[in-house]
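Enquirer: Dropping the structures in below, format is C-alpha cells.
Just so it is clear, none of the values below were taken in a lab; they were calculated from the coordinates. Please read these numbers as outputs of a predicted model, since none were measured by experiment. Cβ atoms are built from the backbone, for glycine too; each structure is taken alone.
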Structure 1
Amino acid sequence: MPSSKDYLAFILDQLSDLDGISFRAMMGEYILYYRGTVFGGIYDDRFLVKPVPAAGKLMPDAQLEIPYDGAKEMLLVDDVDDREFLKKLIVSMWEELPRKK
C-alpha cells in the first residue's frame, strides 16, 4: 500500500523547524533527507529512520521494521506528535549517517 501524501505532509510539517529537510518520491513511498543525506522515509504511512546508534539511544524500545521486501530493517518512530523530539532525533542522527561516496 503506497503512503498517502497527507501523511507525508504531516511529517514534513512536524520537521519544519529543521532547515535542510527534503524528500523524494519513489514507487509510492518517500525517502527523507536531512542536509542531503538519507535519514529515513515514509513507508506504508509509517515514519521509519535508519537504525544508527543515536536513534537507538533516543528510542530504546523502538521496533525494527522492514520498509519493503528486500530492504534492511529500520526503526519505527512512534512519537510523531512531538516536534522537539523529532528535531532532536534527526539532528543527533546526522553525524552517524552514512554519506555518499
Structure 2
Amino acid sequence: MKAMFHWARKNDILKEIPNIDAVSRGKIIHQDKFTFDATQIHKLIVFADIKMRAMIWLGLNCGFGCTDCAYLKWTDIDLVNGRVKLPRRKTGVNRDLPL
C-alpha cells in the first residue's frame, strides 16, 4: 500500500497521501504451543494400540507427523541398525533418523 501511494504522489496522481508511515502492522502475538509432559506421554503409550504406539514413538524420536507415518514403508526402515531413512516428500531431502 505504501509503495502504491508513494508512486501515485510521485506521478502527480494524488496531491496528498495519508500518513502511511504511521500505519504499521499489528503486533503478532505468538502463543506457546501445547506440549505433552512425560506423564501424559506415558499414559498415551500405555493405552495406545500397537499401531498408535509406533506412531507416538516415531513422532517423539523422529519428529514425524501423521503424513510421515502414513507414507512410511517397510523399505524405509532399517531394523538391523535401528534407523529410518525417509526423504521429505516436498523437498526430497534425505532423512536418516534413529529409532
Structure 3
Amino acid sequence: MRTFDAFLKEQLQDPEFRAEYEALEPEFAIITAIIEARKSSGLTQKELSERTGIAQGDISKIENANANPSLETLKRLAAGMDMKLKLEFLPLEKQGVRA
C-alpha cells in the first residue's frame, strides 16, 4: 500500500500537476494556519463559532477548503482566538533564485 506522500511525490513529477498544486499553496497555508491557531487556542469549532458569531458549519467549510473566507471573516476568526491577523506579500522565487 502506498502512502499519500509517496503518491503525491509521484504526481508532482508531472509539470502540469505541479503547477496546479503550487497554485493552491496560499489556500492550503491559510487553512493550515486557521486550524493550527484554533487548536493552539484550545478551541473547538463550536466554541470558535460562539465567540465569533460565525456558524460552526461555515468554520468547518473553511477548514475543509469548501469555502473561501473574506478578509473580514479572517479578522473575526483571529479575534475569536485572541490573535491578530497578519498577511504578507513575499517576492516570488524561481528555481531557487529570487525574482
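Enquirer: With distance in nm of label points 7 Å out along Cα→Cβ at positions 11 and 35 computed per structure, which member of 1, 2, 3 shows the largest figure? Working shown, then result.
Expert: On the way: 1: 2.1; 2: 5.1; 3: 1.5.
Sorting by distance in nm of label points 7 Å out along Cα→Cβ at positions 11 and 35 in descending order puts 2 first.
Enquirer: Right, another one. Looking at distance in nm of label points 7 Å out along Cα→Cβ at positions 19 and 67, point out which structure of 1, 2, 3 has the largest value. Please list the in-between numbers first.
Expert: On the way: 1: 2.6; 2: 4.6; 3: 3.3.
Between 1, 2, 3, the highest calculated value is found for 2.
Enquirer: Of the structures labelled 1, 2, 3, which one yields 0.35 when FRET efficiency 1/(1 + (r/R0)^6) of positions 43 and 83 (r between Cβ atoms, R0 = 25 Å, to 0.05) is computed from its coordinates? Before the final figure, lay out each step's value.
Expert: Details: 1: 0.75; 2: 0.35; 3: 1.00.
Considering all the candidates, the number was obtained from 2.
Enquirer: So distance in nm of label points 7 Å out along Cα→Cβ at positions 59 and 75, computed for just one structure, reads 2.8; which one of 1, 2, 3 is that?
Expert: Among 1, 2, 3, the structure yielding 2.8 for distance in nm of label points 7 Å out along Cα→Cβ at positions 59 and 75 is 2.
Enquirer: helix-only ellipticity at 222 nm (-39500 (n - 2.57) for each DSSP H run of 4 or more, over all residues; to 500) computed as -11000: which structure among 1, 2, 3? Write down the numbers at each step before the final one.
Expert: On the way: 1: -8000; 2: -11000; 3: -17500.
Clearly, the read-out refers to 2.
Enquirer: Let me ask something additional. Identify which of structures 1, 2, 3 gives the largest calculated value of volume of the Cα convex hull per residue in Å³. Write down the numbers at each step before the final one.
Expert: On the way: 1: 99; 2: 187; 3: 145.
The structure with the largest value is 2.
Enquirer: Quick check for you: by relative contact order in percent (Cα under 8 Å, 6 or more apart), which of 1, 2, 3 is greatest?
Expert: Working: 1: 26; 2: 13; 3: 19.
Checked 1, 2, 3; max of relative contact order in percent (Cα under 8 Å, 6 or more apart) sits with 1.
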